[in-house]
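Read the figures in this text as sums done on the coordinates, not as results from a lab. All of these numbers come straight from a predicted model, not from anything done at the bench. Cβ atoms are built from the backbone, for glycine too; each structure is taken alone.
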Structure 1
């Protein structure tokens, strides 16, 4: 496992997101009730930045066309997206948020 520090817990308040880059990949980091999740930041429908979407519970709504994704698994939940995005393992050590990107 190759964990990379991408933020501190204070940088991503509950219910918010942050865009980070790890190993050339653009990733959306979400804070859902104090638990952090990370998925690919690009909506497979038209390439919108998912971190800018509205977070409702464990679902983020694409800001451009309304596709929904589960931030815990990357699963697409509704059209117009037709496929999932990659989810990454997140670990918090002290106040450091780390993501495992292979």
Structure 2
């Protein structure tokens, strides 16, 4: 396969990042926790994810196809975990923007 189209690492990373987020902020926590607690946990998880994204980008060449595959893997893992569609869209958008920066 052409290296340009080999998105295995990107897909795996997207899934890994979704599992990382899910482990820190499970879907049922969105219903149980207060807004301030929820925001603090989400911010902390996203800060740690940003560090991992930076490290991944240093060792992997990303193109638009790979970023799309990564975002898709992230999004569907989050959906499968039981988050609402609106929440998944917001977190996925943040994830994609963070990868592109």
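So here's what we get for this one:
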quantity: Comparison of 1, 2 - label where relative contact order in percent (Cα under 8 Å, 6 or more apart) is highest; calculated: 2
quantity: Winner on distance in nm of label points 7 Å out along Cα→Cβ at positions 26 and 50 once structures 1, 2 are ranked, highest first; calculated: 2
quantity: Cα extents along the principal axes in Å derived as 38, 26, 17 - corresponding label from 1, 2; calculated: 1
quantity: Entry that produces -26500 once helix-only ellipticity at 222 nm (-39500 (n - 2.57) for each DSSP H run of 4 or more, over all residues; to 500) is calculated, selected from 1, 2; calculated: 2
quantity: Top of 1, 2 by distance in nm of label points 7 Å out along Cα→Cβ at positions 2 and 34, largest first; calculated: 2
quantity: Winner on mean count of other Cβ atoms within 10 Å over residues 74-81 once structures 1, 2 are ranked, highest first; calculated: 2
quantity: For mean count of other Cβ atoms within 10 Å over residues 10-17 computed as 14.4, the structure of 1, 2 it came from; calculated: 1
